[in-house]
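Next up: some structures, all given as structure tokens.
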Structure 1
Amino acid sequence: MWLADNGHERNEFLSNLRRPQMHSASAKGMNKPLVVVNFKTYASASGETAEQLALAMASHANGPARMVAVVSAFDLEAVRRVAPSLEVWTQHLDPVGQGGFTGWLEPHTALHRGAQGTIINHAEHKVSMEHVAQLMQQLPDDFPMCGCAADVDEAQHLAEIGPTFIAVEPPELIGGDISVTTADPSIVSDTVAVVKAVNPNVRVLCGAGVKNGADVAKAVELGAEGVLLASGVTKASDVAAVLADLTSSLA
């Protein structure tokens, strides 16, 4: 369905595509550092447990960080209902319309069910750059989109498209116990430099192995404007304590 994600075809596609209006962050917490928690499909963050986790995050919604829950499409409506003060994104969207697209996640229904943003191109659900660009065309201008990048080169390609955020996450560190800010701090600072050179309006996040407030503080020190994490929160035995620690350096 998509053009080859490389070389001349990719460049020609992007040059011919109508450049979308730059997406802006929501007014709520626009300038705050972000703590974006990806619920994935963990049992501890799906169904009723997704609602419980969202409530815990909502208790920090007015704190020093812009809290964002990234939930399964199945949980969008329920999470929005139980935690209306929490910003809620979906984990994936496809650039399709309403019609014969069995199994795809089309944007109109996601917005109707309460999605306030989306991540795209996560390491566990890769897509082409054309997919990202075409999806941007279908989304409202004020609908945040966070493109995930495995490295600086992929971050640069995403910056050319211009999502609201780019989160750099080396895949080998995702779900591990060592934060990217410790294992490979240069990938964070280098990504910030490259992305800002291409498009200064794009905000850079970092993820992979992020677990605590020290990781968040280091990310900000390296130039990132927040973090994207998952298991550090979703699998925590004391979620409230972890959330408090994650935001402690931002107060």
Structure 2
Amino acid sequence: MTKGMSTAPFLLDANDVDAFPDVELALSDPDGLLAIGGDLSVERLKAAYPRGIFPWYREGQPIIWWSPNPRAVLFLDELKIAKSLKKTLKKTHYHVSFDTAFNDVIEACSATRRGGRFDNTGTWIVGDMKNAYRDLHQHGVAHSVEVWHGDELTGGLYGVSMGNVFFGESMFSRQTDTSKIALVYLVMQLRQWGFGFIDCQVYSEHLGSLGARRINRPAFIDLLNKHCDQYHISKMHQGLWYCSIKREDL
């Protein structure tokens, strides 16, 4: 159980990884602040995401847990691809892989300095966060998408997969549109696998231009209850991912 505080932010019990307060108790200012403390163990993170909760804090702060309202969501059939991006996708100077350079992707994301969360301010990806998501990757729950120009990693993203939901964490670009290329390939692959949507967490105009939209927290939790129930979690794509999408599929 949570301890010590009767209103948000609640203090998490260090010994009970499954003890999260109801997300409807999160503050509206700052938006979504729910709890502090606990740890970043694989078990606690796997308990948090299906509840619509994620960690987000900066160096020197305690672990802070959030569930913002509204939530930014990209439904897979609502992805928007601009004409200029369509032209880039048809070019042959790049190739895309999944789960071949997770460590490199998270390091590149942590060096990024723009946006917020999935659209990304890398300053929140502190050392403990990197280690936590590396552990999730080792357990087949966190995944990366890499965009390459020859042997050079030029863009990508990473996130967490639970049930039929991909929870986007961060993305980066070293060349024009490479993070967008990563997102397009991810969406196409998730469609093939029967996923429902990508949680983008916090809305931005950049994400909106790609098709993400805001939904209220109760609607978001209903979606999670549908796509992250025990049946879907038992059937989820664990282990290393392989990209089967070809350029001609786009």
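Values quoted throughout were computed directly from the atomic coordinates according to the rules given, and no laboratory measurement underlies them. Predicted model only: the values in this text are computed from it and were never measured.
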| request: For Rg/Rh (Cα atoms, Kirkwood Rh), for residues 78-197 alone, the calculated result is 0.95, so let me know which of 1, 2 that is. | output: 2
| request: Supply the structure label, taken from 1, 2, corresponding to helix-only ellipticity at 222 nm (-39500 (n - 2.57) for each DSSP H run of 4 or more, over all residues; to 500) with the calculated value -8500. | output: 2
